[in-house]
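Please go over the structures that come below.
Rule-based calculations on the coordinates, nothing more; no lab input. Just so it is clear, the model here is predicted, and its values are computed rather than measured. Cβ atoms are built from the backbone, for glycine too; each structure is taken alone.
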Structure 1
Amino acid sequence: MNTKKFSKQSGFSLVELSVVIVIIGVLAAFAVPKFRDSVERSKASEAFNYLSAVRTSQERYQSKEGTYASVSSTLDIQIPAPKYFTVGEITSGVSGVLEDSWKLTLTRKGPSAGYGEYTITFGEDGFILDESSIDEIPAINPMSN
């Protein structure tokens with residue numbers, strides 16, 4: 001007599017696996033753009049922190065020298081330049097004279113998660129909205145609400 005034991009196989013059916021894959025895909029479709037925005041926003045925050053340090057250092061320099069610095073190497077900045085941005089030249093600001101005003105623009109270099117090149121400009125009064133193209137991308141702008 002031939003007696004075979006039939007055991008019930010355990011596992012997932014193709015339909016169950018397909019449903020799980022679809023659910024993971026839907027969740028990823030929402031999570032990946034948010035993650036990408038968050039990463040780019042943190043890189044932009046690094047630029048804002050650097051520019052804020054430049055602004056503070058410029059104020060110290062101006063109180064000692066009577067004019068704003070025209071070269072960032074003369075400033076006593078305690079943090080390194082941002083890794084993902086190109087630091088421009090310090091130029092005169094609204095007044096057109098370095099004794100009264102200055103501005104500095106950082107430009108995003110390299111791939112920026114699909115956002116392209118954007119700029120952040122600071123001056124003696126802080127963030128210059130009109131001269132910064134990051135304002136056109138509110139998802140990554142740390143200054144937007």
Structure 2
Amino acid sequence: MLKTIDPLLNADVLHALRSMGHGDELIICDTNFPADTVALETSYGKLLRIDADCARVTRAVLSQFPLDTFVDAPALRMEVVGEPTKLLDVHKEVQAEIDRAEGGKFKLGTVERFAFYERAKQAFCVIQTHERRFYGCFVFKMGVISPDAKFD
């Protein structure tokens with residue numbers, strides 16, 4: 001256990017996060033997502049796992065991961081098929097964690113389901129959760145940490 005680092009962030013996940021750079025994308029997905037197959041095509045090349053729900057995993061990741069301020073939507077969710085504007089509870093919970101980490105600066109954008117699969121293959125890495133609710137799939141784009149950033 002390390003001080004100030006969320007205990008859900010295991011060594012493999014911390015290594016992947018530390019290896020990422022500005023503009024790299026991270027996928028957090030539910031247990032139904034074809035994560036093993038998709039992860040093989042990512043830059044990292046292997047699947048990462050955190051056994052918690054999507055909101056809790058998002059909280060842990062965003063404790064270390066700056067969102068990109070140079071794009072309109074550095075956080076995206078998979079759209080519900082046939083109802084692209086519908087927000088499910090899992091989306092609302094992840095949005096609350098984004099607000100908590102980033103002070104309400106970013107709202108979840110959307111990606112059509114099949115476009116999400118293709119985008120995920122181009123990501124740096126995939127973290128699969130034990131989230132069983134449908135459409136618990138998200139993209140996060142890494143930003144930068146300014147030289148004058150303060151850490152508590």
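Using the calculated result 15.6 for mean count of other Cβ atoms within 10 Å over residues 83-90, pick out the matching structure from 1, 2. Walk me through the numbers before you get to the answer.
Details: 1: 15.6; 2: 12.6.
Matching structure: 1.
Out of 1, 2, which one gives 8.6 for mean projected area of the Cα convex hull in nm² as computed from the coordinates?
Details: 1: 14.3; 2: 8.6.
The read-out comes from structure 2.
So helix-only ellipticity at 222 nm (-39500 (n - 2.57) for each DSSP H run of 4 or more, over all residues; to 500), computed for just one structure, reads -13500; which one of 1, 2 is that? Don't jump to the answer; show the numbers that get you there.
Details: 1: -13500; 2: -8500.
So the calculation was done on 1.
One of 1, 2 was used to compute relative contact order in percent (Cα under 8 Å, 6 or more apart), and the answer was 44. Which one was it? Write down the numbers at each step before the final one.
On the way: 1: 19; 2: 44.
That value comes from structure 2.
I have 0.00 for FRET efficiency 1/(1 + (r/R0)^6) of positions 11 and 75 (r between Cβ atoms, R0 = 30 Å, to 0.05), calculated from one of the structures 1, 2. Which structure is it? If you can, show how the numbers build up before the last one.
Working: 1: 0.00; 2: 0.75.
The value was obtained from structure 1.
Suppose mean projected area of the Cα convex hull in nm², for residues 19-58 alone works out to 2.6; of 1, 2, which structure was it derived from?
Working: 1: 2.6; 2: 3.2.
Considering all the candidates, the number was obtained from 1.
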